[in-house]
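Please find the structures below.
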Structure P
């Protein structure tokens, strides 16, 4: 069985570690790719530079508050690119601001999740994302 490719766009080492641990406890076969800023995310998705052999992700977990190019800009580029727009993007951020939620959906985010503070809650959220997107939902095959 082929692993599910997930691109995590996250600059917080703690949140990266929490996501890795949550995915490891799940029963699905996943491969997690991590980039730390918006510029790297776009390079990965467009297979540019050091990412020339990068696989196409089946799902993107995107933080909004990123260095170099913020998550809103990344989301807009993904959803405006004919070759990338079909990849589901889950915004995972600390912001609960209504303006951030509205803007993310306006930019065609597939869902918006506020990151839980506690480890157990964080793990449950990541596992729920994984279960929903790879067990419940039917996704296009490219």
Structure Q
């Protein structure tokens, strides 16, 4: 049965996930290192993990399979989940795929080097309405595709 796992500590689209999941009747697990308020719903549960480094990522990867949609901005977690057959979507609505993950990992490494050298400061662009809209559309399309595949 399809389910959604949210890497929730810094996820800006939790409410959107809840809305789409309710429409598709898909369970959601909100995984975080600190308590996060979630709506009262039989479809939504919380998993509080320790504050150890990568504890949320490790729990998500250990509980992911082909019937899982993972929502994360973490490129290395996305790679782990793709290798397990999951669908993975970034909060900006861009899906991670086996074809795109290598480039994303390489870009991440280059940007880390540039930031470490002081050549680039700051982070990604601000989250926009278009990002939110693209996320809603991508999550809906992913759930429809998984339902058609019988997951």
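Summary of values
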{"item": "Per distance in nm of label points 7 Å out along Cα→Cβ at positions 18 and 82, the highest-valued of structures P, Q", "result": "P"}
{"item": "Structure (P, Q) behind the derived value 0.97 of Rg/Rh (Cα atoms, Kirkwood Rh)", "result": "Q"}
{"item": "Label whose coordinates, when helix-only ellipticity at 222 nm (-39500 (n - 2.57) for each DSSP H run of 4 or more, over all residues; to 500) is calculated, return -11000 (choices P, Q)", "result": "P"}
{"item": "Which of P, Q leads on distance in nm of label points 7 Å out along Cα→Cβ at positions 58 and 130, largest value", "result": "Q"}
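We did not get these values from a lab; they are worked out from the coordinates using the rules stated. A quick note: this is a predicted structure, and the numbers were derived from the prediction, not measured. Cβ atoms are built from the backbone, for glycine too; each structure is taken alone.
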